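Structures for review follow.
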Structure P
Amino acid sequence: MNKSLMMQMVKYQVELTAPETIESEKGLTVDNLLDNLYDVNSHRELSLPSPLPKTPKGLLSALRKKYKDDVTDISLVMNHFYPQEFVYFRVCSLEPELFRAFQFFADEFPQLKLGFGKIGKRGVERYLKLNEGLLELGGILWPNDKNAHIRLRIMLFEVFADLFKDPEAYKKYWVIATKEDYWDSFDASDQIERWSVNKEVSDGDIVFLYRTKPVSAITDVVRVDGRPEFYPYLGWDGFFVGFKRLCRLDGIPISQMRDDEVLGGWSVVRRSFQGVMTEYVPHHVYNRLLDFVPDAEKREHGLNPETVIPPSVGGTFTSEKLFERQLVEKVLRDWRFKFKRQRIVNARIGSQTHPFKIDHLVTYRDKRITLFENKLEINTSEQRTVAMEQGLSYAKLLGLPTFVVAAPQGMWMYQVNGEGCKEVDSLRFGDAVKRFESFRQKLLSFAGLKG
């Protein structure tokens, strides 16, 4: 792939949006800046240093102290006062996509060769290095353009984020919790124009709405209307989408959910919906929630139960990362294997080099032996097939003899065989220790190792 040509395509995409955005940001005042700080901090007011330093170096130093190295707030203020010297960088869940883009283009554009894989909430020094590289790149793409900083922001959070996003399969059901006083507009009609969600929510997904005190119950079922859009100046991670109500419920109180055989084991119920914004609903939990939806509403809106494998530890985890840290990585450490998580591997296809993200690339005695393709939930053969095909493509590119598909429901080992693969072993996380040791020995044996 010609990466210079692809960057020109990125530039073209930026130019489709830039004129309208630039026009909207003309003449922004300090009041506008304070409004943006208020919004990006999820409606928490922040003030500026007083007195305001007169130089970029002085302002940066004052902001680092006042905002405790918060990159989002610091870059927002620096960009406002010194737009030709500082790009606004919103620290959010899009960092994996952005850094895949940086690595992809780094060979052709060394300004994006950074030496680290994220900025992080308080990574000011990393931000400053990225800022330097972005400004150099902006000088190449948009020379002598006083609005290059706006074009760079569009490039990051609209074009790069979309191009390098990992599609999330089978995440169809969600729960959102929010305060009762936020619901006035929703109760007045059957449409919420915009609501905050996380980036994995997709058009058509089903969402259960939980209202906190004094209601403390799931009261509505809605369908996502459109794809989430990212707004770098808004709070709650910046993603918003429209909802269309499907039906109202009599209410499923938290007290009833705690006593329910299925819902009582749901992690969000166990913590009384504390900290819940948008979280995944496991299929077996979704099926139980459907029991509270009137039959006529289920028929009208096509709300059908999912076929599920009886859960062992399924449903315990609210994110793939949590499952990986608490189960997959514990097993790998018990096996005395080394691993790299979210490993970006450059693989050649023909004459082109492409980056691929491996959930866990596993080594033993400095030799790559296998990889893990992890999913938050595998309840159907179709879900496992998708994960298997993804794992096979990565294993073939890396020349690995095996790969493992892992989910809370279990682990499946596949041996790469010519252009395809075959399942050679499987286990559940609740199996006996000797089953895990047998699984481990097979992985080593296929890699030509003992241990």
Structure Q
Amino acid sequence: MLSAVGRPAPTHVDDPASLGLRLRTVRAERGLSMKQLAFSGCSVAYISRIESGERVPSPRVLAELARRLGVTVPELAGRAADGSIPPARIGLAEMAVRLGEPDAAAMLEALADEARACGDAHALSRAIEGMGQVAIEHRHDERAAALLEEARALEPAANARVRPGLFESLGRAYAGEGDLSRAISVLRTALEESRRPPVDVRGVVRFGVYLASAYTDQGRFAEAESVLADVLDVEDSIADPIARTRVLWAMARTYAEQGRLRLAERYMTEVVGRLEQAEHTLLLGRAHAVLGAIMVDQRRPGEAGDHLERASRLMREAGAAPELATLNADRGRIALLAGDVEAARDAARSALAETGATEPGVAGSATLVLARAALAEGDLDEARFLCRSAIELLEHTAAPHYVAEANQVLALLEQRAGNLEAALAALWESLGAVDRGVAEPS
């Protein structure tokens, strides 16, 4: 009986599956089909098997593939002279995350495994950061925060100048899970680092906008305006129109949350105009949604509805599900203004179905619409239950004035029920909600 003799494992690549992922990613980035990349000795079928991890090309074929793709052999093979992972290899995985590639998570896992195997702490930190960013996009904010803190611990010397995306993502993750105090701490640290001479102008704008938004969400409007004033001092140094637009956006949100709606509308209208010129679909959709909400607050349902419809069309193109839930919550508010209780209820239920448990702030707004609908129909017990549910959802996840509004609705229904003591208690909670937000330590 003949004994099987295995082919020796290849030594010129790190891992066949990882090589396949890199080859497919680079080929897609170059806009090349397999047929366009193929050559004598490397057919379309052979390239397909390389990309699936079933075959490892010979050094000669690997060199020709690298030449045709415009990368080095080490970048494609995943080997560096000192045993560390080449920067381009890390960049490919990060690019896959930014482009929303379906195999981005697999690329990051492969990169992390390789980094652990060769003891490359920098590459491992970058891979785990990428995993955290993927988690944010899927609204898994608690997991994202844990991953990003792990990435930060692996490379403690990497500050906000070196790894701005890490600090921005960590701030977003903490804000997403409702921990605004930690979000503020991270973003304030990053902003202070960016302010040190020589000033990192882009960092000041980037982190200043996020920090101001976090202060706004916590009801600390004076601090938000102070940060934005600092950002405006350096904003003229930035040629990037999107960066300028983000500053205007943050100003509009801050004024809207304070109830200074005309000023908020003015800034948000300018944001919409800038984004229409930039042809940025998702941001434009979000801008129309914010402008629509501002007009709902001003009791201008017709104009608000027009903006929400534009937002819906743009967001569906971009596949932004959480924002669609927000739109339905605002549609419910519009229906209540028109006295259409059934339409308000349908819109609010759609919002809850779309957001699930991933967006408690949106769920709270939708639940409050349902409470108002129940109150309009005289079902005080149902309205009371829904109001309390809305308050629980909104606390620590939305600006304090939304919690105050929910308590005001609760006070109104308790007054109608003849529970004057409960109504007074709800009013005190309404007044105290903003005060607690301002006093909450950072």
Structure R
Amino acid sequence: MANPMKKVLIVAYYFPPLGGGGTMRTVKFVKYLREFGWEPVVLTVKAPHYLAEDSWLESQLPEDLRVYRSRAFLPGRFFRKTLNHSYADPDSRRQSAFKRLLKSGFQFGKNVVYTLAFTPDEYVGWIPFAVKKALQLIEAEGIDVIYTTAPPNSLHLIGKKLHRKTSVPWVADFRDLWNQYPESYNPFGWKWKARLDDWLEKRVLETCQKAIVVSETMKQELSAKYSDLHEKKLMVITNGFDPEDARNLKLKRLFPEKFTVTHSGTLFAWRKTPELFEAIRKLVDANPEFSRDFKLVLIGIVHAEVRQEINRLKLNDWVHILPYRSYPEMMQMLKASDVLLLIVGNQPHAGNVLTLKLFDYMNAQRPVLAIAPEGEVANAVDRFKLGDAVLPRSKTGVVKALDYFFKKWKSGALLGSSNEDLSVFFRRHLTEQLAAILDEVAKA
């Protein structure tokens, strides 16, 4: 008689129909876990705030997957909805002085509330509801392992409470480090808040049986930060891609006669990299052929400050902005592009980021131009011969890279992406790694 399938309770805020990279990692784990002896049971939230919605992701889930949704008290959605216009407002200079002052005051109030009331983040109001529902599921389903994936960091506090109450083994998946983006939940840089976040992060790492991070640099940073943490507790499972998601797609080229550089995903204000747009402006002014043939396509959410930078440099004729697209349509556009743009930013922990976007670009098999600090992304671009990596704030570096790719395109010599073996990043292989970790903690 075959051994019965073991069960893992997956607690995830980002889950279909909500779209985006945080959702994709969980969806693909859920898709393949049964192949390796694990039955996923999912707990997520009712009525989350959607920056992006992608119904295609639901097609990747097993048809008989059990998904439970619990209520939540999420007042942070008020601020998101109220300030949402900042993603679409092309030029705040058109606003009256009163409206700009009002918006500035509201943003300050938001920062105060996020700092004082939302610890570790604005999703803390889901914790009591999720814990109550999860305790019912653990008993009813006979759960063998609890798995939480963050951000939001509140989910790891859910996992901690569940483990304390039930003693069911717990695996915590860190897609980002706890303090990866302090400007969101400690915008004033208060030391007491930073110490509180560090204390919470340490308690989670001490309590869980295994902690998964998405890059070796993240693992090294946590090991250095918490030197007493057992070295075998931290595991690395990178992000990845499914080759099948990019096969047999009809290419969707928006500008057939143009040298098209495409960026997909959200361009936040802190990721705007003015050197990119200044480099484009310089090339447009200096090279009539580049000016005639170049197009930058931005797919997804583009923050108002980024749009203002485009307006300031008068680049609207060369920049085409599209709203969020479903994953297959996005891949159609990526595969039909000439160069794919990856902007990591220059925040304190930017070097540890191994963003999902890089793996989407691998799957699209087009050359990559990465604006990234020394670290995971730059190393991957170099190791797997994906394209070129330029340091942030290097306008000269961006100019040289764009000019190089443009000349290759003009001569017909711009080839596809790397011929390196990328199978180590296939989703099925990565899920096998997760299943091995679940097996280990279930037996302990």
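Where a number appears in this text, it was derived from the coordinates with a stated rule and is not lab data. These numbers come from a predicted model, not from an experiment. Cβ atoms are built from the backbone, for glycine too; each structure is taken alone.
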ask   = With helix-only ellipticity at 222 nm (-39500 (n - 2.57) for each DSSP H run of 4 or more, over all residues; to 500) derived from the coordinates and found to be -11000, which of P, Q, R does the value describe?
value = P
ask   = The value 147 for volume of the Cα convex hull per residue in Å³ was derived from one model only; which of P, Q, R is it?
value = R
query = Which structure, out of P, Q, R, was mean count of other Cβ atoms within 10 Å over residues 208-215 calculated from, if the result is 22.5?
reply = R
